[in-house]
1. Computing helix-only ellipticity at 222 nm (-39500 (n - 2.57) for each DSSP H run of 4 or more, over all residues; to 500) gives -1000 for which of P, Q?
2. Say we calculate percent of Cα pairs over 32 Å apart for every structure; which of P, Q gives the highest result?
3. To which of P, Q does the computed value 0.80 (FRET efficiency 1/(1 + (r/R0)^6) of positions 69 and 277 (r between Cβ atoms, R0 = 25 Å, to 0.05)) belong?
4. Can you say which of P, Q returns 21 when relative contact order in percent (Cα under 8 Å, 6 or more apart) is computed?
5. One of P, Q was used to compute distance in nm of label points 7 Å out along Cα→Cβ at positions 85 and 173, and the result was 2.5. Which label is that?
6. Assuming 17.5, 46 is Rg and Dmax of the Cα atoms in Å, for residues 229-308 alone as calculated from a single structure, say which of P, Q it is.
Structure P
Amino acid sequence: MPMTETEMVTRRNFLAAAAGLLVLPKPGFSIAPGLQLVSPVSRDGEHFAAGLPTARNAPHLVRLPMRGHGLSLDPRHPDEALIIGRRPGTIAVKVSMTKGTLIQQWSAAEDRHFLGHAVFSRDGDTIFMTENNADSGRGIVSVRDATSFRVLAEYDTHGIGPHELMMMPDGVTLAVANGGIRTLPETGRVKLNRGRIETSLVYLDSRTGQLRGKYVVPSTQQSLRHLAVTPDGRVAAALQFEGDKKTPDVPLMMFHHGESTLKFATAPDTVWNRMRHYAASVAYDPLSDCFALTCPLGDTMGIWSSAGEYLGSIAVPKVSGVAFHDGRGFASNELGEVYQIDLLRLTATRLAHFPGMQWDNHLYLARV
């Protein structure tokens, strides 16, 4: 697919970034008034939260005490983000993306560890986080006061290794991806139950923890990881494959919208084979009513309609994060690049390059 370069930073600008401020792309590059793209990033073994430029706000690098993964924006303070450490992690922080400061830092309880994602309640008073009971391996959603981070309750996720969770459009139901993979902080990302994976999508009542539905993936070698939800409640779930890497034709996305079972996305076998068994993230674009699935090992992004029809792919090197606003798509990768995505033409145009930066799996739009 055609890609054009519109920005290459100089070494002098990159050294300025090392002092704490990201390089600004050309003045014409802006997301939208009052918006910026944010994501955890890494550089030379150090970790940051990064804000990409808008027309009126300079971006910031906020140094983090851990490698960040999932990010959740505070509805009460739109420039503040809760960032969870990469699984299995023990640290969560809150940062101001406009001030470039770390506001608060918390640690997991001794017998718990964080699993990479959190989401706020609609009013911003409560945080829901995926965690693991280190002793039993049981997956939980901790319910926390958004100001003090105090645990108010714990809900069973009815599975192992819950990863991403999202609030459904009703503002009450939580959708949780039980990855099925058990890990511990002391053994890092070593998968302790490879070959015995039960992965599922569950729905919980955020007020009580009551299980509203559990839908198991019919495979012991795949793991549900990330979620995207449409305004009418259709869920797309991204997977990674934990079996023999020579296995062909492995689908990496599933859909659910009230059915009795999960439905695998369909695409030509050549598409799945190109994706090489791993999806990094999934996002929904309301304007086009499409889902985008990023696959960095295959240098590709797959596009499906919300009804599940495969529409095509966009070539983007090492693509990981993706976000949409008013029909404009943006993607990031582990090479420090940012692209604009055109879903109609299935093209990607490089907007900026920050050498040495490695964007994490997820890209978010934050109001400022």
Structure Q
Amino acid sequence: MTELSELTHIVTKTCKWHKSHVIVFVYLLFTIAMRQTCNLSKLAMFFPDAKATSTSSYRRIQRFFKEVVFDYDTVAKLIMGLLGLQEVQLIFDRTHWQLGKKHNNILVLAIVYKGVGMPIFWTGLNNGKGNSNTEQRIDLIERFKSNFPHIQITNVLADAEFIGKDWFNYLNKENIPFCIPIRSNAKVQRKGKQDKMHISRCFDDLKKINEIKCFKNRKTIYGNKVYLSGVRLPDKTLLIVASNTFQGADLLDKYRQRWQIEMLFSCLKKRGFDLEATHMTDPVKMEKLFAILAVTLAWAYVIGRWQHALNPIKPKSHERLSQGIFRVGLEQLAKAAMLMMATLDYFSNPKQVVRFFVVY
């Protein structure tokens, strides 16, 4: 009951908006689950208000994204309340899509959770290039530490976009383990010599597919001493992963969990909520939409895990198990949403909305 009381408190705090804003939030969450699109004009057609036209509902949605101030720390606590974790592996990545000539980029900090990356903090990138900088990454980590001081960070995963001296310095200073691939042209000191060479030269002897080479002693990369492990991939390219903590084959095994954030983006995009269908380009509004999607995703996946525990889910031939779990959970959430939205009076009281979330 303690967890239930805490979750009730978190959701109630989230709903300290004007009643009309709470209703729009829930309508959006439910219609996204049912229609699996982020096209706001299409969602407006399914708002359960018999007195309103789809045009007026669309304007109502626009006002919501313009006027409502989100407390993203509270949203993060709501998601963490659903997951119930005491230690976490974090994943950094950036999702990108294009609308006309406009490039949309969101930097995402997610949690490794049973086959999927669960978004916990994010920020819209509006720098033209799309890449994040060290300051933005540190800000997301610090927000996590500030909101969840008792939860241990056991690893940080990212791709080769997330490298650099200052970034590695920060992770080392904070004693945060990481597994991050480095570029093959990164420079490393030659043994017994003054000049440097490309790190890829250290792995020239990897000829066979899936062949692995690991260094027992740390090497200095981007001004930091790290362990290195490399593997020849099926496409014959070389993957070199650096870590301040893990070494050997274990380093590569840890890094392989990064694929779970690809599952996240799969759920957010074509195989799930069709994020790319939104016509939003304002980073601030995109962050608000992302919050709604993050809560919906977490709820659907937790429901799917519950269903899987009761009756094991057999994924389709083209699916991973985590995809099947998300699909089943989303179907269950959509069915519940249709039942709730069939009773318009149910949403006239925000406390009823909170009760639905907690009980369901």
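Throughout, read-outs are computed from the coordinates displayed, never taken from laboratory work. Computed from a prediction, not measured in an experiment: that's the story for all the values here. Cβ atoms are built from the backbone, for glycine too; each structure is taken alone.
1. Checking each candidate, the match is P.
2. For this comparison of percent of Cα pairs over 32 Å apart, the top structure is Q.
3. Structure P accounts for this read-out.
4. Derived from Q, not from the others.
5. The value was obtained from structure Q.
6. Q
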